[in-house]
Structure I
Amino acid sequence: MTTQAPSPTELPRIAIEYCTGCRWMLRAAWMAQELLTTFEKELGEVALRPGSGGVFRISINGEQVWDRKHDGGFPDIKQLKQLVRDRVAPDKSLGHSERAAD
C-alpha cells in the first residue's frame, strides 16, 4: 500500500504579517523564502500579509508563534526555523543551524 503525500491544503500554513510603513516586506519575504526552502515538504503555504503600526507577527495555522512587540524584536532565522520545526516537523533535523557554537 502506498502512502499518498498530504495535499497542500492539508499542510500547515504560515502567515507573516509585516508593517508596510516600516518597509519590512523584504525581511518578511526573506524569512518566507528561508522557511519554504527548509520545510519544502512540510508546509502548504507561507503567506505575506501587509499590516501597519509596527506589526511583525508570525503564525502557524492561526496560532501566533512570534510577535515583534511581545517577543522583543525580530527572530533570527535559526530561532524561527526551530519554532516552526517544533510545530510542523518535530523529528526534522535542522542540520548545522542546530549545532552549538564552538
Structure II
Amino acid sequence: MNINIANRHASANGNIKQYIESGLASLSEKYEILGADVILDQEGHVGRQFSVDITLHIKGSVLHTKEVTEEVGTSVDLALKTLEKRLKKFKETHTSSFERNAIEK
C-alpha cells in the first residue's frame, strides 16, 4: 500500500506519522486498500485545531474523511475509526451483491 502524508503548517511530528502508518497498516490487513493520501493541518492561531484529512483508494471506490479536534492524535483516531466503519460497510454491501449474483447464476 502506498501512503502519502502531507504536513501543513508544521502540525505533526514523526511520531504522529508513524502512528498514522501503523493505523492504516492494520486496516489494510483486514481490507484491500490500494493507497492512502493523508493531509495533516493546523488551523487557527489562538485556539488551535488540528485536522486530519484521509482519502483511501480501494478497489472500485474512494473513501474520504476529515476530522478536526484540539489534539492531532484524537483527530487521527477519529478518522481511522470512521474509515474502518466505512470500509466494513463497503465490504458488506459489495460482498453481498456479489454473492447474490453468484447464487442467481
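Structure notes:
- Structure with the greatest value (metric relative contact order in percent (Cα under 8 Å, 6 or more apart), set I, II): I
- When mean count of other Cβ atoms within 10 Å over residues 69-76 is calculated for each of I, II, the greatest value falls to II.
- Value -0.96, -1.48, calculated as log10 I(q)/I(0) by the Debye sum over Cα atoms at q = 0.22, 0.31 Å⁻¹, for residues 37-92 alone, assigned to which of I, II: I
- Here Rg and Dmax of the Cα atoms in Å was derived from just one of the structures I, II, and that gives 14.4, 52; the source is I.
- For mean count of other Cβ atoms within 10 Å over residues 13-20 computed as 14.1, the structure of I, II it came from: II
- Looking across I, II, the calculation of helix-only ellipticity at 222 nm (-39500 (n - 2.57) for each DSSP H run of 4 or more, over all residues; to 500) that yields -17000 traces back to II.
- Per distance in nm of label points 7 Å out along Cα→Cβ at positions 21 and 45, the highest-valued of structures I, II: II
Every number in this text was worked out from the coordinates using simple rules, so none of it is lab data. Predicted model, so just to flag it, every value in this text is computed and none were measured. Cβ atoms are built from the backbone, for glycine too; each structure is taken alone.
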